[in-house]
Structures are given as C-alpha cells and as structure tokens.
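K.L.:
Next up: some structures, all given as structure tokens.
Just so it is clear, none of the values below were taken in a lab; they were calculated from the coordinates. Please read all numbers here as calculations on a predicted model, not as lab measurements. Cβ atoms are built from the backbone, for glycine too; each structure is taken alone.
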Structure P
Amino acid sequence: MVLMVTVLRQHGMRFVIYTADHEPPHAHVYGEGEARIDIVRLTVLTQGGMSDRDVRRALAVIEEHRTLFLETWRRYHG
C-alpha cells in the first residue's frame, strides 16, 4: 500500500513524500499547481502549473527543513 505522508504545510502548499516512491529522494509539493523537488540537490524535477515564485518558496522551505525531509524519506525508503 502506498501512503502519502504530509511532511509540512507552509505558504498555502502541502509538502508530501510517498512511501513507495523512486529515487532520487524528493518531495511532492501541492498548492496552486504542483512540483517535485530533489531534497538532496535542491533542484526542481518537475513543475506543473505552479508559479516560479511558489517553486522558489518551496525550494526555500525544503532547504530550511532539509533534515526533516531526509529523515522522513529514509524512514520509508531506507
């Protein structure tokens, strides 16, 4: 079973990690649009309908809370 774990909610966005997802370690960000962000390299993997401004905010949130995101990823993916 695949679970969607909400790691944080900030700036009107929800940051989630799926329990049965693929490498590289990344978070899905949902708000007005969506994006996938590599937690380690802090790069945008995909962007769908999310403004560049919101993507920059999402990157800043993940950078600020990178340890939390990596710990959550490792909890489900080893």
Structure Q
Amino acid sequence: MTTAGRRQTAAEKIRDAESARDELADALKAAGVSLPSLGLDGPSCTGPDPLALIELGRCNIATARALAAALRANGATGAER
C-alpha cells in the first residue's frame, strides 16, 4: 500500500524494492560492508501482485562480523520494524 491508500502496481512495487535495495547498498557501503549478492529476488518479483523481496545473499565470516559491528555501532536494538 502507498501512503495515499491505493495499492501499488506490480511495476511500482518492483521500483520501490529497487530503491530500497539501493538505499541499503549505500548504507552498507558507508559502513564499510559489501554484500556481493544483494539484489532483488527474481521469483518474488513475478505475477500480478509481486512481493518484491530483497535478497541479501550469503557472505563470508569477515563480512558477517563487519555487518554486526556496523549495526552495533549504530545502536541497533534487535527490535523488528
């Protein structure tokens, strides 16, 4: 749903997911973290009402630790949004 209360079209959902992916990639880069497999999950972007999920992918141990450190440094509490 958009803030205006109307449902997003499939194309809008995918564009929104691409934007969110790019925002996440930029934030991770600023924190010194790179997730090489970061992208859209193809199967979730199909059909008339796609979920448009963002695939975080796999990472090595050093990247996992760097990500954890970046989250801790920014006061992540573990609370879900």
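K.L.:
The value -0.62, -1.04, -1.42 for log10 I(q)/I(0) by the Debye sum over Cα atoms at q = 0.18, 0.23, 0.27 Å⁻¹ was derived from one model only; which of P, Q is it?
P.N.:
Attributed to the structure labelled P.
K.L.:
If you work out distance in nm of label points 7 Å out along Cα→Cβ at positions 53 and 69 for P, Q, which one comes out largest?
P.N.:
Sorting by distance in nm of label points 7 Å out along Cα→Cβ at positions 53 and 69 in descending order puts Q first.
K.L.:
Right, something else. A value of -14000 was computed for helix-only ellipticity at 222 nm (-39500 (n - 2.57) for each DSSP H run of 4 or more, over all residues; to 500); which of P, Q is the source structure?
P.N.:
That value comes from structure Q.
K.L.:
Tell me which of P, Q gives 1.00 when you compute FRET efficiency 1/(1 + (r/R0)^6) of positions 5 and 29 (r between Cβ atoms, R0 = 30 Å, to 0.05).
P.N.:
Computing FRET efficiency 1/(1 + (r/R0)^6) of positions 5 and 29 (r between Cβ atoms, R0 = 30 Å, to 0.05) on every structure in P, Q gives 1.00 only for P.
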